[in-house]
Structure I
Amino acid sequence: MSLKSTIESEIKTAMLAKDKDRLRALRAIKSQILLAETDKGGGGDLSEDAEMKLLAKAAKQRKDSIEVFEQQGRDDLAATEKSELAVIESFLPKQLSEEEVEAEVKKVIEEVGASGPQDMGKVMGAATKKLAGKADGKLISTLAKKLLS
């Protein structure tokens, strides 16, 4: 079942359960899916990879918003974003732990033959492809810098 149809059935369930927070998050996801489908020229359904990228982008936006709201002391808005983030993350594949990501980045460094900070671009290109949807890009970058130094 595609992400779009899964989201639509989840929206119905949330409506029946009168779960306003979950419903708001699901509608936001559906809106992004529809925008992405029409953005491509009305070419129909998104691929599974495109759906995961879309969800990862939505999750990153929520994390950034939470950070800003907490800095500004707006805990009410941060709580709303956190609830939406939890719903979005339920559709994403399980995120790898920091240790697992570090092990994968080490493998990538060996594969591309990186020897120092000047090879950061090679490592990041291969690592982000390999770990797409499974790890945050900021974490990958931080670990790659640490390992290449």
Structure II
Amino acid sequence: MANAEAAKVTNKQIIFPDYVRGFPKESNFKLTTTTIDLKLPEGSTSVLVKNLYLSCDPYMRICMGKPEPLSSSLVPPYETGVPIVGLGVSKVIDSGHPDYKKGDLLWGLVGWEEYSVITLTLYSHFKIHHTDVPLSYYTGLLGILSHS
């Protein structure tokens, strides 16, 4: 199927509009809707995934603060105006990467959105091989151990 014929679907996203001081509030997040092709461009080495579960972890509050000059934080601040990034469980919809095929389940960094296009790097995503437990468990303890 040529990309011009690819199905387009809506893609709800949680955008991080600006940095937060103190506790985050609902107003610190913006729900938007875009569209996305369900087929990657020919020659792409990326992977298109449907996000099934997203984690919401305490370290994310640190990422929401305005970056301080000369800060030595172990986690980088979020980029404003784009979807929040966190750990999640996803299902491969289309793949240009030789190690991942349609239907594979992955755990790794994705946007807070229904669909994400990810560029895989070493240790950015791991295949889920054990599906005898609820997939949501991979957003917690099993996610940390999934690559071992």
Identity of the structure behind 20 (criterion: relative contact order in percent (Cα under 8 Å, 6 or more apart), calculated), options I, II: I
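To test your reading of the models, identify which of I, II gives 16.3, 49 for Rg and Dmax of the Cα atoms in Å when calculated.
II
Given a computed value of -25000 for helix-only ellipticity at 222 nm (-39500 (n - 2.57) for each DSSP H run of 4 or more, over all residues; to 500), which structure among I, II does it belong to?
I
Compare distance in nm of label points 7 Å out along Cα→Cβ at positions 58 and 82 across structures I, II and report the one with the greatest value.
Across I, II, distance in nm of label points 7 Å out along Cα→Cβ at positions 58 and 82 peaks for II.
Any read-out appearing in this document is the output of simple, stated calculations on the displayed coordinates, not a laboratory observation. Please read these numbers as outputs of a predicted model, since none were measured by experiment. Cβ atoms are built from the backbone, for glycine too; each structure is taken alone.
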